[in-house]
Structure I
Amino acid sequence: MVYICRKEHFSAAHKLYNPNWSEQKNKDIFGPCANANWHGHNFTLIVKVKGKIHPDKGWVMDLKYLSKIIKTHVIEAVDHKNLNLDVPFLLDKMPSCEHLVIEFWKILAPLIAADPDSEAQLHSLVLYETENNFVEYYGEE
């Protein structure tokens, strides 16, 4: 099994806020992330795909095709957007990195598996919100 990775970047704004809580509780729990006027991040997404090397092509999956899938179906949906307001697949969810990475998985896993030129599968996603804070997801709920 060989693992290939593709790194993409996007910028987005969001706020962490539970409408069932008071302003004070939101501030206590989420701190500046609950700012009423939002805050932003320059996110980095790493998509790791696994598979066997194609005997004729010498690759697990065409990285140009993987890049196109990621950009078309994920990055364009979130780049320079307000994650709380502008992204349909997040409308009823707290736009935390944890929810974001799960939604990205739901989008990317079937698209990668459907690639007619490979038998690759999505292995993991890593989403960096800052240089020091990131989440990993392996498709397990």
Structure II
Amino acid sequence: MIYVSRKEHFNAAHKLSNPAWSKEKNQQVFGPCANENWHGHNYDLIITVKGDPDPETGFVVDLKKLSDLIRNEVTEKLDHKNLNLDVDFMIGKMVSTENLAIEIWKIMAPKIGSIASRASLHSVRLFETPRNYVEYFGQ
């Protein structure tokens, strides 16, 4: 089993706020992330695919095809957007990095087979800052 990863980048704004809570409680729990006027991040997204290399190409996945898939299905929908307001698959959800990674998994997992018949999605790693990231394995 070989693991192959592709890193992409996008910029986006969001706000963490539970509408059932007061402004004060949101500030207490989420701090500056509950800013009424939003805040932004420079996200790095790493998609890891696992599988056995194709005997004809030696590839688990063609990285150009993986890059195109990530861009078309995910980053173009997120880049320079307000995640709370502009992204259809995040509407009505708490826009945490954890939930964003889960939604990216839901988009990518069924599509990997279209570009790599011998591979499957292994993980979604999403960096919100250079020091803070989440990783999701589909469970």
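Only the coordinates and a few stated rules stand behind these numbers; no lab work does. The structure presented is a predicted model; accordingly, all values stated were derived computationally and were not measured. Cβ atoms are built from the backbone, for glycine too; each structure is taken alone.
Brief remarks follow.
- Ranking I, II by distance in nm of label points 7 Å out along Cα→Cβ at positions 80 and 120, the structure that comes out highest: II
- In this comparison of I, II, the computed figure 1.9 for distance in nm of label points 7 Å out along Cα→Cβ at positions 16 and 128 is attributed to I.
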